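We did not get these values from a lab; they are worked out from the coordinates using the rules stated. Treat the numbers as computed from the prediction; the structure is a model and nothing was measured. Cβ atoms are built from the backbone, for glycine too; each structure is taken alone.
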Structure P
Amino acid sequence: MTQKTILNDTHRALGAKMVDFGGWDMPIHYGSQIEEHHQVRRDAGMFDVSHMTVVDLRGDRTRDFLRHLVANSVDKLQKPGKALYTAMLDEAGGVIDDLIIYYMAEDFFRLVVNAATREKDLAWIGAQAAPFAVAVTERPEFAMVAVQGPTARERVHGLLREEDRAKVGKLTRFAAADAASLAGVPLFVARTGYTGEDGYEIVLPQEQAVAFWNALLDAGVKPAGLGARDTLRLEAGMNLYGQDMDETVSPYEAALAWTVALDEGRAFNGRATLEAQKADGAPRQMIGLVMDEKGVLRHGQKVLTQHGEGEILSGTFSPTLGKAIAFARVPAGEIPLGATGDVRVDIRGREVPVRVVKFPFVREGQAQPGVLE
């Protein structure tokens with residue numbers, strides 16, 4: 001049965017087109033995906049991300065457990081409120097899911113994991129936690145709203161109690177704090193996001209979510225759907241689980257080497273595979289592509305390189321760039337940046353030349369060097 005977030009009726013009242021997303025009835029857009037994309041890049045937009053799964057971990061050995069569970073080093077988290085992006089791996093080094101860890105206290109950490117992988121993640125985390133006597137508690141009573149864009153933070157600040165505005169305003173990237181709205185609603189405000197823009201992801205009790213969403217609307221924040229969220233995150237060079245990575249892919253093959261910490265003495269799942277790939281090289285690599293011809297790059301299209309065949313992972317038309325962009329996974333080997341013709345994409349039997357570029361494609365609303373000719 002399709003699940004609904006607490007904001008479902010609100011989306012429909014705003015004229016949203018609803019689609020099934022990982023078993024959830026979610027808004028794809030409210031009229032124009034392109035306009036919503038530009039709204040977030042230029043001003044502020046908000047997304048209902050209440051389908052995401054919040055999981056609280058408690059116990060004296062929670063840090064030890066997380067040292068074992070994830071590929072990044074949780075020991076980077078030393079100050080309450082700080083957050084870490086990482087991946088959970090299986091014993092073979094495949095990505096079970098990517099997630100964010102929030103350090104709340106030495107015996108209390110919070111995770112936010114993907115909606116489509118909820119059951120798999122909870123089963124894996126629960127089984128892995130048992131030897132460490134860590135309590136794993138899903139928090140379905142929470143909703144989550146992401147407010148993103150150049151003006152997002154100031155618009156949120158206007159809805160906070162005066163005594164919380166300064167505290168939240170001082171948050172650095174990948175940090176969070178408890179606060180309250182003007183109406184006294186308890187908020188967990190994290191300076192994180194999935195668009196490449198600044199802003200917050202806000203966790204709050206479901207029963208207050210509709211009123212908070214409407215307060216954001218009154219403050220000038222416009223709603224945006226999953227369509228804009230997808231084009232924004234791809235422009236920002238952010239992976240989508242299930243499309244850009246899964247259990248058959250290691251972090252090194254998903255351009256996530258920066259999330260791997262091979263710190264001495266830490267035995268985490270998949271470490272042996274990652275050590276071998278770091279020493280010898282991963283068999284595949286993820287690259288960024290830009291197509292200067294008209295058309296759209298789509299998931300599953302064949303990619304041809306001098307090292308062999310690969311495929312398009314995420315592909316879309318970039319509203320910011322006015323061109324098709326994509327991630328592709330191809331055999332390992334050096335591929336020059338920028339040259340047109342070294343890599344080609346099979347589009348309905350025609351080999352179309354594309355350029356290999358570094359990603360992110362867009363940062364702070366601007367094309368990155370080399371992305372546009």
Structure Q
Amino acid sequence: MRPNRSVALAFLLGALAVAACRVDSAGPSPYARLDPIVDSLFVGDRIPPPAVTYYDGTGNSVSVSPLQVNWSSTDTTILGVDSLSGRMTGRKRGHAFLLATFQSVQGIALVVVSNTLDLTLLLDTIYLMPNDTLRVPVAVQKKTVPPAPVVWYESTNKGIYTIDSASGLLTAVALGGPVPYIVHADTIADSGAVQVLSLTDTTGGKFFFSVLGSVITHVGGPISAVNYARSDVGLAFRLRGIYAPSGTTLQVVQITLPDSVALAGAYGIDSLSPAEAAAGFSRPVSICAPPRPWALWSARSPSITAYSRLGGQLGIRQIVTVSNGQAISGTFSYTAQRADLYTDPHGLLTVRGSFVAPLVRDPVGCR
């Protein structure tokens with residue numbers, strides 16, 4: 001099973017935050033922007049560089065010829081780059097930064113290199129309660145199709161969970177784990193982990209999530225949920241998970257619903273803009289009187305926050321009674337737009353996760 005991939009995230013966040021600040025800067029400093037800021041290619045592919053625009057800090061901009069730029073890669077074992085032309089070569093699976101230097105300023109793009117047959121687990125670790133079901137999410141890429149790759153799934157411990165070999169539908173059978181699950185795609189395979197939990201009180205919740213886009217991370221940590229008093233009438237709901245090991249970039253996943261959660265089922269996730277999120281500093285309206293269901297993903301140092309777009313879903317599989325409250329299990333999936341790249345389609349992130357969380361009631365909340 002894979003470990004949390006946090007080191008790569010810290011590097012990605014730092015470099016992309018610098019790029020984003022230069023893109024949106026209103027100050028006098030010049031900056032360069034690459035378009036697109038996220039690109040991809042297969043191992044062995046050779047593609048031209050992104051377009052470069054130079055902003056001089058006084059409101060003027062100019063399109064720069066690739067031959068005027070000094071090009072480099074942060075990892076030449078993954079991404080080879082011709083320093084004069086900027087032409088990129090995919091060398092091995094992974095991600096690296098393409099750096100473009102012009103007039104002593106630097107533009108940055110994230111480049112993902114995939115194998116000609118590539119398999120990515122979208123949930124490296126899956127958390128469930130007994131009797132929960134979940135369809136294992138994966139992404140498979142193949143450079144030459146047809147034929148499409150044949151994908152199948154394998155359980156390594158049927159006493160803890162079973163999995164349908166064709167569909168990937170996983171069913172939790174009994175407490176235990178983490179134990180591996182295996183996904184095959186033609187001649188390649190990858191493995192993740194399954195852990196089946198049963199909380200005894202309102203502590204000990206766990207979740208794992210992935211973020212894909214201009215940020216790449218696959219990590220997990222503690223999670224909890226609360227039905228809390230709104231500032232007007234009734235109860236709202238919040239699910240909040242945190243990844244914050246010592247010395248790494250803190251990350252938060254938060255899903256807020258305008259009404260309390262009392263039953264298992266599917267709850268839609270709508271959009272929220274940065275302006276709506278900022279309304280009401282000490283008692284944010286988006287939290288104390290949520291206008292609609294919404295979600296976010298955020299990271300600290302540097303600060304990046306992405307707010308949900310319409311079309312996501314929170315799925316509550318079970319709600320059970322435990323000491324001092326309840327416990328819930330489920331999944332979430334939504335797209336979120338980075339606030340620092342809110343008008344850029346490349347600022348869109350995909351967030352997925354599974355969880356087992358304590359659920360408590362807070363009658364004070366925002367009142």
Using FRET efficiency 1/(1 + (r/R0)^6) of positions 145 and 257 (r between Cβ atoms, R0 = 41 Å, to 0.05), single out the structure from P, Q with the greatest value.
-> P
Matching 33, 19, 12 (semi-axes √(5λ) of the Cα gyration tensor in Å, for residues 169-272 alone, computed) against labels P, Q points to structure P
One of P, Q was used to calculate distance in nm of label points 7 Å out along Cα→Cβ at positions 137 and 241, yielding 1.0; that structure is Q
Given a value of -6000 for helix-only ellipticity at 222 nm (-39500 (n - 2.57) for each DSSP H run of 4 or more, over all residues; to 500), point me to the structure among P, Q it was derived from.
-> P
Of the structures P, Q, the one that 5, 22, 29, 24, 14, 6, 0 was derived from, the read-out being P(r) over Cα pairs in 10 Å bins from 0, in percent | Q
Working back from 3.8 (distance in nm of label points 7 Å out along Cα→Cβ at positions 193 and 345, computed), options P, Q, answer is structure Q
Working back from 0.05 (FRET efficiency 1/(1 + (r/R0)^6) of positions 57 and 233 (r between Cβ atoms, R0 = 30 Å, to 0.05), computed), options P, Q, answer is structure Q
Among the shown structures P, Q, from which was the value 3.9 of distance in nm of label points 7 Å out along Cα→Cβ at positions 305 and 321 calculated?
-> Q
